[in-house]
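Quick note: the coordinates plus some simple rules give every number you see, no bench work behind them. None of the values given here were measured: they were computed from a predicted structure. Cβ atoms are built from the backbone, for glycine too; each structure is taken alone.
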Structure P
Amino acid sequence: MQECFKSAHLSHEKDGKLCDISRFGLETAEKTMSFHKSFPEYAATPLADLKGLAQMLGVQSIHVKDESKRFGLNAFKVLGGSYAIGSYIAKTLSMDISELSCESMTSPAVKAKLGDLTFVTATDGNHGRGVAWTANRLGQKCVVYMPKGTASERLENIRKLGADASIMDFGYDDCVRLARDNAAKHGWILVQDTAWDGYEEIPLHIMEGYLTMGLEAVHQLNGILPTHVFLQAGVGSMAGAITAFFANYCGKKQHPVIVIVEPNKADCFYQTAYANDGHLHAVTGPMDSIMAGLCCGEPCPIAWDILHDYADDFISMPDYVAAKGMRILGNPLSDDPRVISGESGASTTGLVAEIMQNDSLDWLRSQLRLDASSRILCISTEGDTDKSNYRRIVWDGLYHK
């Protein structure tokens, strides 16, 4: 397919009944962060202040949340997986998760009450690694299905955590169906970051887990709220959760422009926003973007409900933009901190740079209202989770799959 820039804008100027996002507010975020803080590995990930890049691009500020530092797992996904599993255990024990810590959750007494459990999931890499890591900490089993084309490094990182992980001969969405079916067949617990009718509780807890990132970011920004938040979407759980958090936290008057970013080859949210006909629109066929973590063809309906009502713009973009973002973050200007960001993680920063530097995208710059007063927040959701591909892109300039 011919790669290009496509955009769908949704106006929220008319008053109407909006999706209820109260569960993604400050109270839940504080509860989520308290749970994550109980892990010895917890530390707030850095918020890189890219002053040199902001000056070069002609905006007021650019901050990038560096999730390569999260729990030693090189990606943010463990926040959702661990919180969902913690919520499942709390419910099983007739507790509230506020009463549960890492120490109590991993204690022999709790293990004896739970018995032997098997957690199962489908993943492009980072989510499965977070679920496997949590199951390993609990002394429980984990089964992980990965789509065709998954990098061997991502597979081995999950297997090192004791999980039964396999790369299948089909795509991500079919891996999700396999995980769902085998969970029902074997009595396993499905920990999936997308939802469907009858399966909403665990995906919602996964989304709540991501609120720790949002709360850390606003603390680190010291009261200066962003005017623009760029969020990448795979199934959309992270994008939906962070959009809801900022909509709650900032309120209507200070609500930032929320921009959702996807690769051309897996742009189900863009397609759904562009149609805007009340139906979800899936992407089928090969999804061979370098942004492997975003190669999901079916949008999470919970996430879409939030994004439809609170996100402003949905951008479908070429792969070279993510590659550009990787090089920019890995080779910073002046005193800007270095961020090692993978293909999906760098997509938003790459897009910001391309919009501000490419005269042919003046229309998009105007649509997004990007100018000298813009304060931009991006999340680098992963580090170099596929190191050989990272070097191939950053060293050799080769970004085609």
Structure Q
Amino acid sequence: MKILQSENITLLRNLAKEFVDKEIRPLAVQIDRDENIPKELIKKLGEVGLLGTAFPEKYGGGGFGEVGFCVAQEEVTKACGSTAALIGAHQSIGANAIYIGGSEELKMKYLPRLTSGEMIAAFALTEAGAGSDAFNLQTRAEFKNGKWILNGEKIWITNGAIADVFSVFARTEKGITGFVVERNFPGVNVGPDEKKLGIRGSRTNAIYFDNVEVPEENMIGQNGRGFITAMKTLDSGRIGIGACSVGGAKEILELSVNYANQRKQFGKPISSFQAIQFMLAEMATKIYAMESMLYRTAEKYDEGGDVTEDAAMVKLFCSEGVSEVADKALQIHGGMGFSRELPIERFYRDARILRIFEGTSEIQKLIISRKTLKNKGRWKL
């Protein structure tokens, strides 16, 4: 793709790869084992620009748009899915909700500190009774004496334990509304870390709001228009999941080829066996399709197009695809793939969440089928 061959994107990929190989890859096993990303690494992510890749330079970002964000996320995920999850929750949805729906004053207040890493963001939409059914929010905000009073609970919030600001969506008298809530506001409480199958270094928590006073100017956009902002934000988040899927799948394929060339059975490398060759061919073909969908959609997003259906397709196909690639890779590695001695085991675990967060595969199918039915099955490029 020509967009991936541009000078700026090539420089960005090289910069991201160099940083990942030097700073993230050596820590990946430790991050998974300790279930924590070191603060020093998060600080370096901000310093090198990986916490604001997509945003315009006026807000301290890199100005690389969604395509650039996806390229950077690819490289990060090749080393560590947990670190990619932190970046995605911070930039693609947490900070992006402010960028998409916030006033210029709100953007200038928070985005420069978010892109630099001075602050970390989280996206707080999901509740116990409002996961896939995101419209059924019970968290409420009431306007009293010039401030919003926020009460409720959010669950499964990525970056919950480390976030300085939350893009919170709550029900008001006019509908669903977004708010920027700082962690240090009185009444904000963070629950314990969830113990997860994968992306263990990414901190996931419940967040509790007990009569939290939120300044009127911290409302994201208009009262009652927050659901639209949340859904537009998730379009970007779903493209970002596609990037994580592509990056993880590429790394898994490379590891599998190297192992197949080194591992010998019956006196020759297992890469000489047709069964292994066919699995590698299927993995490579899947990645080609995933990458093509991803960057076609990311480019359309940067051009201002409506990508709701496209992003759902990317999220569905790519998140399902990386799990298929990881499963074949584990089969190629045999018993060693099941061992923590090799990274395939970690990639296999990390890949599974990609089919769940930012909307399950089933929700993506609903979005796609509704659009397909509305268009009477007529396909549009």
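Kindly point out which one of P, Q the value -12500 was derived from, the read-out being helix-only ellipticity at 222 nm (-39500 (n - 2.57) for each DSSP H run of 4 or more, over all residues; to 500). Intermediate values should be presented prior to the final figure.
On the way: P: -12500; Q: -16000.
So the calculation was done on P.
Thinking of P, Q, which structure, once mean count of other Cβ atoms within 10 Å over residues 228-235 is computed, gives back 22.0? Clearly, the read-out refers to Q. Out of P, Q, which structure matches 3.3 when distance in nm of label points 7 Å out along Cα→Cβ at positions 68 and 284 is calculated? Going through each structure in turn, the value belongs to Q.
Comparing relative contact order in percent (Cα under 8 Å, 6 or more apart) across structures P, Q, the highest figure comes from P.
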